[in-house]
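Before anything else, here is the set of structures, which you'll find just below.
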Structure P
């Protein structure tokens, strides 16, 4: 009994000591949070709802109610000015709409991606996700090496050669829509363009044929959807994974990440073996990347992980954002018949009844380009980016200390009256060739050296799909449909853009 009593007393002392240490650590952390507040509270911003959690309760309420946090950011920008502060634990986010500061930071390579977002995207719930790929790499030299490897795969010469694939996949969609029009049924346009853009990226980037419009057997759409959902919770709720109610969802997200990475590993290894054996391989993005990587002086195990990181990045970013842009564009054209009529006239003049749209045709579709740009102004599908401030800055007379996270939201800037007249009106003339160019207030693909590598690819694909749709069909939204926005990491139409379609009588197709 004496020994048991001694063990019990010893255990109680150890537990008491641990609790005391944890208590001291908590007090120390609270003191550090208070220090951060004292250092940054001179920056304008909404009142904190919690000393420790800052503005996080606002995020949690908005997510719970399936509302759009970006509208809150817009409201705060209009109230608190070109640089305002948001707190979460010891993190300080400064949202910036000042064009000169946007230019200074985004156009410079010296401001890295912030560590918080890097950590949240590197892995999700302990499973590697985007890793150190092009989107997330913080080290400039590491990023530059990857960009150098990737650049040949997105050259204008190579993109020109992809027009045939864009046409082929868009034709599959037109065939599907023609059947829907004949049967007088409804089309969920978001779902359909998602399948098209995914089949395009799989074919063009990785040489794999998946006729997703004709099958529901592929696991990839669900895996991408799960990763996107997980990304939102992983970024906006740092405690999400610790709630037992969320554990089943967390495991689904981890499994989705594993699926994409294991698929990437298999496809990369198969292609590398085919190249080494002298086999006939497609001249796609995957081949370009492997051959470019082979020209590097040294390739490490980490470089192999980088290839998987970028595989997942292209898989998701290469289709999700383009699909959402197409869906929003269709939604707005259906809501604005006068703009649709003008687009139809241009398409008829440039393309006529041709089924094959050439690279040169795309350059002549000026008004359609304006429509696509205006779509991304109001609905930037990748709504913003972030950087870590490496030196003190003064913005509009406000001292911003080094170390804070700067948030740049194209969604917010593009919807502000001081930058765009009648900002919520869908007006392609915002991008008329003679209109003044937006000065660092419109950046749906980010800006500077870290701007999206695939933006020309995405806009070529979007233009081919939209040109064929406008050429062949009239379309209208089904009554009572929501035109609100859903935030799943990217922005997409909440209602799915459900349309009725009819053949254009004069198309002759």
Structure Q
């Protein structure tokens, strides 16, 4: 008994020593960063986490809290959590320095959780999550030609075809009385577009979104949101959901593997293959066969499926939501679409450049409602921004959501005003970056905006939308930012006089 008591006393002493050392470590971290403005910590250990947890528990937007902090504490804001400190960088000077320069990598802690989901490889080392600059640069060099404007122009027929399927689906449903979930419709059409344009796959999720692959994509997105909660997989009642998410990720990767292997074999056999993004990628990859990385190709297959439809679907949904409240803008868009497209069923690439006001509307939608609200970087060296000394080895958080809603960058920022992006308006340098900036900017931004324009132009050409009353217009943070009430509309065919069309 005496021996057991001595052992327990020793263990208790070691625990107290470890606790004391950790307290000293946290105190040292505080001293390192306390010269940087920020709200008072609610707890020595938890820092600002209780504030953030309360926001998330109420299903409110964390970035709104960041916006309040920015207005109160300035362009560089300290955020404490346990022994980690992150800095909100809400300054054009900081955006230019840290996003435009390649020496600031993505933050390992923030992006590693997307590499796998609950123990199953997810985005792996794809373009979004790859932290090794040399490996990322090699991937980007192979993939860039497949996302060039010149190459995407050749795929306009597919953009038109899939958007036309959405039009037919709507024509069968609309009578001006039926209530349609427009966010669901946008999710399904953008998933069909990325599957066909990128990988030559016919998902037909517009007709049945419960097919295995569309459902797997939906579950993977749910998994991204669930993974933000610490220790969620150990919580009671979550095991069934976690298992379904894991199985969905495995299905995505196995489907991608089969698709890549089938296409590569067809190319090697000299067979006729679709002129899609996958073909372009594999042909570029063949030139570097000695260093070929099939796992990275598979990582990017999953990345394009997940990011390539969800963000554009959110942008389209928010745009429809705002236009439902802006009849004068809709009238102006109708006039432009009638002038440029008229009664044509197929939109030409040249038409997209002429839809200037539609471009402004889509850009303004991204300013006020960015589907990806920000990005995270890491600096290994000390830096001074806005007169504030930023210590080395610091996580840096950039929020386009916050910067897009600050009066000092955008006059009357909460007003939806597409004329901010007219040709004569001042350019928002380093305050507007919905696709990020610099070398790690989104490779699919041209793809996304071509897709959004084609879909919106056809919708405006054919239909009128009326928002169902009672919607909150609030934003839901669920892996991406999306309309909380899903943009429910009554839709009816648009009656156009012959004189207004070509």
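Among the shown structures P, Q, from which was the value 186 of volume of the Cα convex hull per residue in Å³ calculated? Here the read-out was taken from Q.
When mean count of other Cβ atoms within 10 Å over residues 156-163 is computed for each of P, Q, the one that comes out at 14.1 is P.
Every read-out reported here was derived from the displayed coordinates using simple, explicitly stated rules and does not represent laboratory data. Just so it is clear, the structure is predicted and the values come from calculations on it, not from any experiment. Cβ atoms are built from the backbone, for glycine too; each structure is taken alone.
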